Structures are given as C-alpha cells and as structure tokens.
1. Between structures I, II, where is distance in nm of label points 7 Å out along Cα→Cβ at positions 5 and 29 highest?
2. One of I, II was used to compute helix-only ellipticity at 222 nm (-39500 (n - 2.57) for each DSSP H run of 4 or more, over all residues; to 500), and the answer was -8000. Which one was it?
3. Where is relative contact order in percent (Cα under 8 Å, 6 or more apart) largest, in which of I, II?
4. Going by distance in nm of label points 7 Å out along Cα→Cβ at positions 69 and 93, which of structures I, II comes out largest?
5. Please state which of the structures I, II yields 35 when percent of Cα pairs over 22 Å apart is computed from it.
Structure I
Amino acid sequence: MAVTLGAFGAHALKDTLENSQHLETWKTAAQYHLVHSVAVLAVALAGAGFRRSAYCWLAGMILFSGSLYLLSVTGLKWLGAITPFGGLFLLAGWATLLLPAKSAD
C-alpha cells in the first residue's frame, strides 16, 4: 500500500500536489508508511511477542501517514493536529521493542 500510494502521489497526483505545495508532505507520509510497514513485517516474522510494537506502528501509520495523505489532497489544515499523535504511536512502537517480548502463551 505504501509503494502504491507513493507512486500514485509521484505520478497521478504530482501536478495537484505541486500546485498545493503538498508534494513533500505526501512524500513524508509515504516514507514513514513504507518504513513502518517493513518494521511490522519484521516483528511479525519475529513472533507474537512483538505485537505491541506492531499495533503501535499500525495506529501510528494510520494517524501519521493517513492524516498527511488526507491533508495533502484536501488542504484541510486541522488534519495536521492529528499527525503528532500518530508520531507518538510510531515512537511508542520503537520504545516497546526495548521491553521484554511477551510470550505467546
């Protein structure tokens, strides 16, 4: 999904995003979306003990990248108020990696 949205922004929406000066915002959303998608995949392969991180990253991607994607295409500035909450979830996902993994039992 991150690759698809990145390509969609770079090609299909490029003129619209450049005209609204939101191309960099879209790129940031896609970059964070992609990085955290890979992180979710990595912890999924590592086992069920890292679900906390995956859930935090999922919430973070929805709030952080989602709000930036929507802001880019709608221009609704209030969506920017949601973005930091997504960032906190992304950070929490990384922080939970420092905690002992929960057993799958």
Structure II
Amino acid sequence: MKEFVNVQYVGFEAKALVREYSFVVRQASNETREFTLAIVNEAFNSRRVRFQDAPDICSAKLHRELATYSNHPPQSHYRISEVELDEYRDTHSRKPAGGFYPRKTTKEF
C-alpha cells in the first residue's frame, strides 16, 4: 500500500548565487519534513528557465526523489542540474503561436 504524501510549495528565497525553493512534505503518519531545492541564478539570467517554471521544476524533482526512496529521501537539500533543466524545457516546450483562423492561401490567376 502506498503511503499518503502531501507536498506543499511554501516559497523561495533569492540568494547571491541561487534561488532556493522551499517545500513541506506531510505524510499520513503526521511526519513533516522540509526540503529545499536550488536553481543557479545563471539559469534564469541566460533564459534557460523562466521564473514561473521554477517551482514546477523543483516540485517534479522532489516527487522523483520521494518516489525513488519510498517517501524518505536521504537528503533535504537538492540542486537542480543542467540536465534536469534541459529535460524540463524539452518536455514543456512552447507551441508555436497560431491564430484563431488558418492562414489564407493566395491564388494566382
């Protein structure tokens, strides 16, 4: 049987080299743990990641760690790697902007 886990994003803190995203994980056994995930500021500055995507990226990483270690990861601090940022960008790429109507083709007479 799978144990109930509630993951809650509680905020971020901007530091000199990284932005740290904080999460609280509550389990059915009333156990509460805090996790911090960091993304280097350079990733935001170079536009490899958008600020609004960062909590989702961190949440996905935390969920993977919880699943891997049966909801008891050995660490409480993680750093998001370049590979993880690239994977997120590849799986969440934007669709090209399209209009409401298809483009009309011009006919040559």
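No value in this document is a laboratory result; all are computed from the given coordinates. What you are looking at is a predicted structure, and each value in this text was computed from that prediction instead of being measured. Cβ atoms are built from the backbone, for glycine too; each structure is taken alone.
1. Looking at the calculated values, the largest one is II.
2. II
3. Of structures I, II, the maximum of relative contact order in percent (Cα under 8 Å, 6 or more apart) occurs in I.
4. II
5. Checking each candidate, the match is I.
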